[in-house]
Structure I
Amino acid sequence: MKKSILITGCSSGIGYCVAHALHKRGYRVFATARRQESVERLLAEGLESLRLDLNEPDSIQQAFEEIMHRTHGQLYALFNNGAYGLPGAVEDLSREALRAQFETNVFGWLELTNLVLPIMRKQGYGRIIQNSSVLGFAAMPFRGAYNASKYAIEGLSDTLRLELMGTQIFVSLIEPGPIATQFRANALKALQKYIDIDHSIHGEKYHAVLERLNKQGPAVPFTLPPEAVLKKVIHALEAHNPQARYYVTFPTYLFGFLKRFLSIRLLDKLLAKAGNNN
């Protein structure tokens, strides 16, 4: 029987790349997406696809039950990938904005993870892969909501890994830096929806943020294609002892190193400069 994997956020970018590549590699891939038109396109491209909106518990439950029906109650792996970033200063974030960020990036992932865990415990094995970010351990200005959501995923994943110690269920975090995806386009929509730029003390800064989000092509140096993440996902799926963390892109390696050796004061200066320049 083919190893099965459930992937969220497959309409474009990392999820789309990983879904197609793993399908070609012989996995039975359940490629999920929020919009029905994305599901139809993935089906036309030869993937098994279902609608799964991380903001809707009923959607999560229905997709999960259908996958369990098709696999006779088995699932080798879950790749939590669907997410978006809300740019904005912390003092401009409303409760509604932060809740929306966490609904998609944290609560939906947790709900789905808690659905698959009893299945994996029963079968005696499984892989849970969380697509985090360099911003899951190195905060940058004007990214507070996204930073917080990824820090939360890191904390939940580290805790879950400890709780699963001694089982054959492994939890891995992927921590990419800049990847060429639709991330900026989605971030622009979120910014326009939730942040009142015209009445913010940071109004001038937001114009620079808008310029970066509207820029065509890579907006920052060291941007890699989604295939860079794919390599780490494959290792997390197939290694006998997968790593707890997988760094992707030079900025992740750099800030991972600097966080270990620099003082907080000096690291803050570097992160502030990097965040304000990008």
Structure II
Amino acid sequence: MNDQPQIARPDSGKAAAPPPFAEPGVPHIRTLNIPGLQALYVKEVRRFFKVQLQTIWAPAVTTLLFLVIFTVALGGAGRKVIGVPFADFVAPGLIMMAMLQNSFANASFSLLVGKIQGTIVDYLMPPLAVGELIIALIGAAISRAVLVGLALWAAMLLWPGVHVMPQHPWAVAVFGLLGAAMIGFLGLITSVWAEKFDHAAAVTNFVVTPLALLSGTFYSVDRLAPWFQSVAHANPVYHAIMGFRYGFIGSVDSTMAHPVATAVAFLVAVNIVLGAITYRLLATGWKLKA
């Protein structure tokens, strides 16, 4: 017998085997590229986890110092804010503030360092759609924010005089994810726009930090002047911190009708807008492609 493989001839009546690769310009992966998305996500998580002392534990320690300073300086004599001890009021805000800052730091780093080092092709050439690229990068930023938040929460559980057991876990999860995703989109937009690390640092110092510090992290907004309350209510970070705090203490410092539902809707709308802007920037390749 002849063991050699039989090759079908055009006139043999047998269908020829399909080519192993798609034609140029024709997408071969027609559904969600889950393996590629997962690979990029794992790469981004491993990147910040290799230096976890700097990316996770250092922010947690710095935020704990804020807690010590403010509770010692302002939390004495049984001071209460919206009916809860000052330490219990400020602790959730500090956790959320640290989560937002680290989500921005992670999202604003990847593409920027790729442009500076000339390795941006590693993000543009793999067979990943724009949406898949965004999901992986924002997912990694949220993961870092969650790890920082968990580290802070565990430390505050052991801190004397601070009670951070959630009363509404769903609110903690929803506002934590929405807030981290929102600032992650802002970080990704910054990484596309920035051309050097100074540009990203400028956004951190003049946009992210003021938004976090002027959002009721250390004080109750309902005690401010009416005009400043209006400014605070327009700050999306305020809604993230207010809702996140509600998950822990069960009350809010807002005079708005249905403040929790309004905050969820506001953050969802902001995430949609920022997500659309991010998608447009990456799809056009602005400042990424020659």
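When percent of Cα pairs over 28 Å apart is computed across structures I, II, the figure 45 traces back to II.
Structures I, II were shown, and distance in nm of label points 7 Å out along Cα→Cβ at positions 224 and 264 at 3.0 was computed from I. When mean count of other Cβ atoms within 10 Å over residues 48-55 is calculated for each of the structures I, II, the largest result comes from I. Taking relative contact order in percent (Cα under 8 Å, 6 or more apart) as the criterion, the top-ranked structure out of I, II is II, with the highest value. Can you tell which of I, II yields -16500 when helix-only ellipticity at 222 nm (-39500 (n - 2.57) for each DSSP H run of 4 or more, over all residues; to 500) is derived from it? Label of the source structure: I.
No value in this document is a laboratory result; all are computed from the given coordinates. In this text the structure is predicted, and so the values were computed from the model without any measurement. Cβ atoms are built from the backbone, for glycine too; each structure is taken alone.
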